[in-house]
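Asks: Next up, some structures in structure tokens.
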Structure 1
Amino acid sequence: MANNNLSVNNQTVKKGFMTARTKSKFIDFLFVLPAIALLAVFTYYPVAKLVQISFTDWNLLNPTWELVGLKNWKWLFAGTGAKYLWNSLKVTFLYSVGEIFITMVGGIIFALIFKRLTSGFSAMRAIIFVPKYVAMSSAAMVFLVILNTDYGILNYLLSLVGVEKINWLDNKNTALISVLFCTGWRVIGYGMMIYLSAMMGISSQYYEAASLDGANKTVQFFKITLPLLSPTTLFLLVTTFLSSMKVFQSIDIMTSGGPNRATEVFVYQIYQYAMVDFRMDRAATSAVMFFAILLIVTVATMKYSNNVVTYDS
């Protein structure tokens, strides 16, 4: 009889424990619910709606629209939109490579130069980093003046050494490079500060041991500094890639996608479809394509990084 009572009591306690545990989980869920609701309304629903619009013929000049299946996708990959798609992908890829190179290579070079903790070097680091806080629209307007063919300061300085005027923004061979001048001026200081903070976290014991083994500064950089900076490099690679793929303001202000679509990046092309051609269906199709590219490249980068990134401190 006593054993039966003990068994009943254990079941009651267990049942009460599970009830309390379930109640606790429910309360935790209630705290998360507002964030989930915001994500659902402002992220997941717009994405789902975007996919739906890509299967319609929504033109802002027409009062009605209807589902048309894969018509827009055929137009994007096999119709007249295909050549514009591949051109914008090529331009976006070139721009991304340029921004990534400036941010990472330029950033690590400046980090090595201004690594010393003196007041003079601190002031120089601040001067290089400050452009990051300048709005891209303001920076683009400034570089419009700097790169002006007739009265720009860059052409004036080049004329002092005998170089003829260069039509920076209206020449398809130099237009994208000109936009990268503006981008590089803003982002190189950011890359410097990120790398510099990571370098400060590397223990000096690694370098002391390498010095005892006869390794010079160059060997120490390639065998110690670079491998231990790999998590920082991965972070900068992913974040810079995502931001560079979404470039818009500098292109819109400085070149408007020209000349001859030489600077028409993917996001600017989506803007053209939506706000100039009023073809929301084509803009949505391109946007879904753009989202898929970003997702695939980011996931592939993160998976590949597991084999090359060192997280030793």
Structure 2
Amino acid sequence: MLCEAPGQAGGFGLSDRGRAAYLLFEGERPVAFLGPALRWAARESVDQLVILTDAVSAGVLARRVGLLAVGSVEVRSIVGTLTAPAAPSERLIPPDLGADIWALAGLINESGARPVNDHGRLVAEWAGLEVARVSRDEQGRPLIEVGVGQADRELHQLVHSGLSPDAALRRAVAAVAVHRRAGARPHPLNRLARERWLRSALLDQPALLGLTELYAEPPLEPRSTVLGHRPVAAKGRTADGSVVVVVCSSGVDLDLAPQAADYRDRVDPAARLLVVVPHADHYPITEELVGLIPDTELRSMAPPWGDPGDDSAQ
């Protein structure tokens, strides 16, 4: 019998373990369907969930399933007209940026922005929003491209090509800072990348989580755009030296649990995991999702964009 599941085609069947569901994950990012599928399977009282997808996605999904406290879930990769059990794949390790790229971190700091390793790329963030990125020119030399998004970077190069890199970066930071602050009027610049804004506030004040230090972690995979939102992570320590992995999210992200578990597994599998959301996004569904991750605590906090609430994580 055909069924309707979030983002997938699938069907029900009967197996020796009871009611089974078979779901096909396909599209641009099949791995993003895992969280919604797990919640759907729980709501439908599925005894066995079988996920079918391409070989690359299957390896990632098999790894993430193994990190969660879920029932009977099998991931199978499609090979031609057949399927085979998927083995967990190795995590994507962020590539080394190179000493010449990191040398520009000082200039980024001087502008008031924060240099962040964005999985193979050095970016400059102001309150979590990318205002510039470092690439290489045709001769392979590091080059700062200023702007929020590809179109803005291209426009900036046309209009402000005569500015020095430090002057251009300072101008970009000043333009974003007007809108990306507590109490600012609604504007596209203060609606983007709110999970990164949340992380930025915690990087500035790790004591809000009872931590003595906190450093941004690269995303799980390369990011091509500032649009959309995906959980972001940081690694911190308590006063006694214990490692804590912090994952920040905003809104309702049904794939939060698999990604948060994957972050901890990459950074330090033995670390305590804190998932942090704004007060307004502390929904029962978020608690349900975070509950899939063993040894994890959900915290909420007043967001830096100024929604009601106090300034402490709860």
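Asks: Comparing percent of Cα pairs over 20 Å apart, for residues 41-136 alone across 1, 2, which structure shows the greatest value? Mind showing how you got there, number by number?
Replies: Working: 1: 66; 2: 58.
Sorting by percent of Cα pairs over 20 Å apart, for residues 41-136 alone in descending order puts 1 first.
Asks: One of 1, 2 was used to calculate Cα extents along the principal axes in Å, giving 108, 76, 32; which?
Replies: 1
Asks: Of the structures labelled 1, 2, one was used to calculate distance in nm of label points 7 Å out along Cα→Cβ at positions 97 and 113, giving 1.1. Name it. Write out the running numbers ahead of the final one.
Replies: Details: 1: 2.5; 2: 1.1.
Value 1.1 for distance in nm of label points 7 Å out along Cα→Cβ at positions 97 and 113 corresponds to 2 out of 1, 2.
Asks: I have 11.9 for mean count of other Cβ atoms within 10 Å over residues 57-64, calculated from one of the structures 1, 2. Which structure is it? Spell out each step's value before the answer.
Replies: Working: 1: 11.9; 2: 23.6.
Traced to structure 1.
Asks: Quick check: -8000 is what I get for helix-only ellipticity at 222 nm (-39500 (n - 2.57) for each DSSP H run of 4 or more, over all residues; to 500), calculated from one of 1, 2. Which structure matches? If you can, show how the numbers build up before the last one.
Replies: Values: 1: -21000; 2: -8000.
It was calculated from structure 2.
Asks: One of 1, 2 was used to compute relative contact order in percent (Cα under 8 Å, 6 or more apart), and the answer was 13. Which one was it?
Replies: Details: 1: 26; 2: 13.
Only one of 1, 2 returns 13 for relative contact order in percent (Cα under 8 Å, 6 or more apart), namely 2.
Quick note: the coordinates plus some simple rules give every number you see, no bench work behind them. Source: prediction; values computed, not measured. Cβ atoms are built from the backbone, for glycine too; each structure is taken alone.
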